[in-house]
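Colleague: Presented below are the structures under discussion, each in the form of structure tokens.
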Structure 1
Amino acid sequence: MAEEQKKTENKVNPNYRHIVRIANVDIPGEKALRFALKKIKGVGINLADSICIIAKVDRQKKTGNLSDEEIARLNEIVNAPQDKGIPAWMLNRRKDYETGVDMHMHTGTLNYVQDNDLKRLKKIKTLRGMRHQRKLPVRGQRTRSNFRKSKGKVVGVRKKAPAQTKKK
């Protein structure tokens, strides 16, 4: 049965789409579904695999060969994964600062929320906020040898001029 499926996939599909739109993102049709879903900001490989399993769609299937029904199911799950059975530990915004609810953000919403979080940290002058403001590493890395670009131009060490011997 798997051989028959491969033969039909190799033939030109009349319903093939070069671009598929899921979660308001254009996804290339020639890629396997699990890798194509990674084009959506906020969706990684593990979440993409989980979405495919819950939607009951083959992960290796080319995105361009998806039916309208499969695209609708994928779209539904990507937009609200917590409601469709994705575990809370896979979500990218757990215990939201304002509401305390586990959520999953993607595309433009993710950028907006991240910017607001950084602005809040800078405004209340937390250590993380101040490190962000000075463009230094935030998560405890050492700065002695790395992060050169954030420190500015390197100042070299001058060597002493060799002592000139007095000639008589």
Structure 2
Amino acid sequence: MKKKSLLSIVLAFILIILAHGIWDVSLSKDEMTGEKSAYASSSATFPTEIMDFPYSDTKAWLGVGSDGNSEWVYVGFNNSPNLNNTDTQDGYNLIRTRIKWDDEVENVTITQDWGSKFLHFRNDKLIIKKIAKSNSVLLELDWHGEGKVYFKFSLKGSSSALKKMRNQS
């Protein structure tokens, strides 16, 4: 009985941490050039409803990268997103979708290089400001064979992670 109670407490603690989100800061160095980049990223999350096979294990995270000169925003996935209703361009797809910052829904355009596991936002400065001032963001994607799929990211802790990222890039 005591083991079961302890396990329940540990699981509850883990769920509380995951519900509040954890932002991490990491560094990357190009071995050839010595150039450094820093990244602030949310914890990985499953979609609000688990998808069917072969996408049932799909997770995503929201990230901001900086090389000291510029910053960019992306959503990374452990599996390459297979999205519908995209406009094919030269080497990438253009995706028009909706995003919800706390309670404010707006249209957004993102890009995906062919076969990439990353989606990139087009208006980085505006998106970074919204990340810093919002509590959560919900991204809608039209996923092949699944229909509308939603990824919700906690933005709690993002402001301090962005400051730390900028100090390290």
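Bear in mind these aren't lab numbers, they're just calculated from the coordinates by the rules spelled out. Treat the numbers as computed from the prediction; the structure is a model and nothing was measured. Cβ atoms are built from the backbone, for glycine too; each structure is taken alone.
Colleague: One of 1, 2 was used to compute relative contact order in percent (Cα under 8 Å, 6 or more apart), and the answer was 24. Which one was it?
Modeller: This value belongs to structure 2.
Colleague: Thinking of 1, 2, which structure, once helix-only ellipticity at 222 nm (-39500 (n - 2.57) for each DSSP H run of 4 or more, over all residues; to 500) is computed, gives back -7500? Provide the component values of the computation, followed by the final result.
Modeller: Values: 1: -10500; 2: -7500.
Source structure: 2.
Colleague: Can I ask one more? Of the structures labelled 1, 2, one was used to calculate volume of the Cα convex hull per residue in Å³, giving 235. Name it.
Modeller: Only structure 1 yields this read-out.
Colleague: Still on this structure: Upon calculation of distance in nm of label points 7 Å out along Cα→Cβ at positions 140 and 156 from the atomic coordinates, which of the structures 1, 2 produces 3.8?
Modeller: Corresponding structure: 1.
Colleague: Right, next: Please state which of the structures 1, 2 yields 1.3 when distance in nm of label points 7 Å out along Cα→Cβ at positions 116 and 132 is computed from it.
Modeller: The value was obtained from structure 1.
Colleague: Once distance in nm of label points 7 Å out along Cα→Cβ at positions 28 and 68 is calculated for every structure in 1, 2, which label goes with the largest value?
Modeller: Answer by largest value of distance in nm of label points 7 Å out along Cα→Cβ at positions 28 and 68: 1.
Colleague: Taking Kirkwood radius over Cα pairs in Å, for residues 108-147 alone as the criterion, which structure among 1, 2 has the greatest value?
Modeller: Structure 2 gives the largest value of Kirkwood radius over Cα pairs in Å, for residues 108-147 alone among 1, 2.
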